[in-house]
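Each structure below is given as structure tokens.
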Structure I
């Protein structure tokens, strides 16, 4: 009887990783499909604009507004209707997705590079250098993102009132400035654990210096976790860009972004009678965020099936 129970227990423990792997594959596939729709739309934006003859900032008041000056609904000429200025909503949504990716991906990658470098140093050095980096992380973490981003972006003006940096570049830098901390804390905790492990001790015995140990021995161990965390942080940064644009300090009009399209629909109140003004960019933002989250969850489960149990 005990042997049979032990066999059942062994069978269940053997099946758990397989079930987790299958679950991870489903999540990863679903995420790739959803996020693939966003990428395809972003890549196809110039083609759709050329085929329709509608640029993302062009106004078609003669054909895009009715006799009362209200946006026309979905039809042959405007597949998703127009906004309050007679601009093609479909074309603007696709360009908005393009902006979200062109801001979110570089910002997350820059945060990954900065956070990994500083996290390696903070985890390795336990003298004043490590403590200084720890305090810097605490200070950055204490600042509220939205308020500090508003302040920094507002200062992006020269004496003539013109932007010093392009809005897209500034938004990328601001988002990276406040998101590198999460990569750094992850890397620091792992490095602190590995620092006194047999791998590092063997490298030190062989005469390897600090840079070699960090880059050759520790960084490859961090790579899978950093890849997963990059996918986790990407939707957060996409939402951050949309939030800044929604508040009017991100991507400047008339260039469309998903955030400022949602803000325009809310400010005008037209979404109450023309819901496509809000549903279109909102759905595209949902696909981007949900897809990236599913990719992160699926990748984590695929790399570590035991994580599914937690």
Structure II
């Protein structure tokens, strides 16, 4: 009887050749020999291993769909199905990653299947390699994708007016520095492509003033006079600092109003006397601006 004396490791020694000798008790003894070939069967006892523990690549943001970014390789020392590896993106990732990239289950080729978001700086992916054993073993690796800014987009402007209908109304009594409109600038590009400067087309009554990196306000720069100019057209142009600069503009109309920015109010006061109660109106000015009758 052949007996295994210690644990076998197929990956180190997949085959053995043993010679069994039988000897009788005669004189002289006679012997016979038998050559036994032993093949060690495989158990799924090895985990797939990626060539690298992590991957890092850089791509242009205008990379076309279907472009292969990277080919990953994982090996498994087991044989048969236990050593066959299949690749997949980890399910523990957000949908914006799984909808943007795809990996070939057999070849391990990572491809772009969506349009990279403009202004996106990068992605972090987790890729898994799983063998076909039962139960299977799984290994994982990370892929860091840096997106190179290659498309210079136009700045986007958001204008907030005193009214929400595309018009601005301001009192002709407004003091210098009074805010007419607020403008927020957004440019998703990086580097110089994302640096934006704004200016206002020549306008004698208003000026553009920056108060944050990408925020501006249009203020009154000269005393308004409705009889001279009843309405003003204001145009603001914003341009980035790219090699091929991109510009965007916005325009709104500001009308002068004779009324104060705050309406004067008459407050009612109740006065009681004797057996009769009398309501008397007492005018009280509740206006921070100058009142004009």
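Just so it is clear, none of the values below were taken in a lab; they were calculated from the coordinates. Nothing here was measured: the structure is a model prediction, and the numbers come from that model. Cβ atoms are built from the backbone, for glycine too; each structure is taken alone.
Descriptive notes on the structure:
- Origin of the derived value 13 (relative contact order in percent (Cα under 8 Å, 6 or more apart); candidates I, II): II
- Structure (I, II) behind the derived value 6.3 of distance in nm of label points 7 Å out along Cα→Cβ at positions 129 and 209: II
- The greatest value of FRET efficiency 1/(1 + (r/R0)^6) of positions 113 and 137 (r between Cβ atoms, R0 = 30 Å, to 0.05) among structures I, II is that of I.
- Comparison across structures I, II (criterion: volume of the Cα convex hull per residue in Å³) gives the highest value for II.
- For helix-only ellipticity at 222 nm (-39500 (n - 2.57) for each DSSP H run of 4 or more, over all residues; to 500) computed as 0, the structure of I, II it came from: II
- Calculated for structures I, II, Cα Rg over 2.2 N^0.38 Å, for residues 89-200 alone is largest in II.
- Computing distance in nm of label points 7 Å out along Cα→Cβ at positions 81 and 249 across structures I, II gives 7.0 for structure II.
- Winner on FRET efficiency 1/(1 + (r/R0)^6) of positions 161 and 185 (r between Cβ atoms, R0 = 25 Å, to 0.05) once structures I, II are ranked, highest first: II
- For 0.60 (FRET efficiency 1/(1 + (r/R0)^6) of positions 145 and 193 (r between Cβ atoms, R0 = 30 Å, to 0.05), calculated) the corresponding structure among I, II: I
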